[in-house]
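What follows are several structures.
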Structure I
Amino acid sequence: MKRVDFRNTGPDQQAGLLIMTIDDGVQAGASLDSRVDGLVVAINAASESRTLNDFTGDNLQLSTIQQAAGDGSLASGVEIAANGAITLPAWSVAVLEKPQGDAQGTGLPVSSK
């Protein structure tokens, strides 16, 4: 589990929000995908929108598959602010990608377990 982590845990967690990250940066070892340094799977199972501020500066983008699906995607309405804050509408599922540059870069940190 050195590549997988779960965010939004502990006493300050937002109810109904499941956030899983997958690291593919240099600290994870050999690159598994030359296009991305990390993925975020975000599920908002709440009846109202939720905002995450955990990924400031990570340059996350909605996955190309969900972008192509447009309004038919479960990620329709997901907003990524310039400061990196991610707003997920009620009952949404989004896969976000941290693009990789010319070489494997810094991925998404995994907490020690």
Structure II
Amino acid sequence: MAYVDIASACTIAEILTLESLELTQPGQTGASCKEGFGRIAHARVVNPGGAAQGRGLALGTCGIVQAREAFLQLGAGAGKRQVKAAEASGAKALAVSLVGLGSAAYATVFSRGAA
């Protein structure tokens, strides 16, 4: 995956999702973030568009906003937020939207076509 976009109403749910996806070790997500995990320059980029809280947490729009971010990233049109790996032919992005405190989750994989 070029990047992962997690939308949740609370930070702890995003942390637990990263651990459930095995992108970070259980209990080590905070330390991993301090070391640069998730940032644009890191090998594993998370929430390049700011995630739900960074976008103002507009309820009911998370999936649409995540799809827009995938369109921008995979189309190499995200500007300063551009994830380099998303520019590659066949690049993929994972969007995960959590409902409430995680009572339900929806995952979508977006893909850039081959050049």
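We did not get these values from a lab; they are worked out from the coordinates using the rules stated. Predicted, not measured: the structure shown is a model, and the values here were computed from it. Cβ atoms are built from the backbone, for glycine too; each structure is taken alone.
Taking 1.00 as the value of FRET efficiency 1/(1 + (r/R0)^6) of positions 82 and 98 (r between Cβ atoms, R0 = 30 Å, to 0.05) derived from one of the structures shown (I, II), identify that structure.
So the calculation was done on I.
Comparing distance in nm of label points 7 Å out along Cα→Cβ at positions 42 and 58 across I, II, which structure shows the greatest value?
On the way: I: 0.9; II: 2.7.
Ranking I, II on distance in nm of label points 7 Å out along Cα→Cβ at positions 42 and 58, first place is II.
Given that FRET efficiency 1/(1 + (r/R0)^6) of positions 34 and 66 (r between Cβ atoms, R0 = 25 Å, to 0.05), derived from a single structure, equals 0.80, which label among I, II identifies that structure?
Corresponding structure: I.
Determine which structure produced the value 3.0 for distance in nm of label points 7 Å out along Cα→Cβ at positions 10 and 90, calculated from the coordinates; the candidates are I, II.
Only one of I, II returns 3.0 for distance in nm of label points 7 Å out along Cα→Cβ at positions 10 and 90, namely I.
From which structure (I, II) was helix-only ellipticity at 222 nm (-39500 (n - 2.57) for each DSSP H run of 4 or more, over all residues; to 500) calculated, if the value obtained is -8000?
II
Comparing percent of Cα pairs over 14 Å apart, for residues 18-73 alone across structures I, II, which is largest?
Details: I: 66; II: 61.
Structure I gives the largest value of percent of Cα pairs over 14 Å apart, for residues 18-73 alone among I, II.
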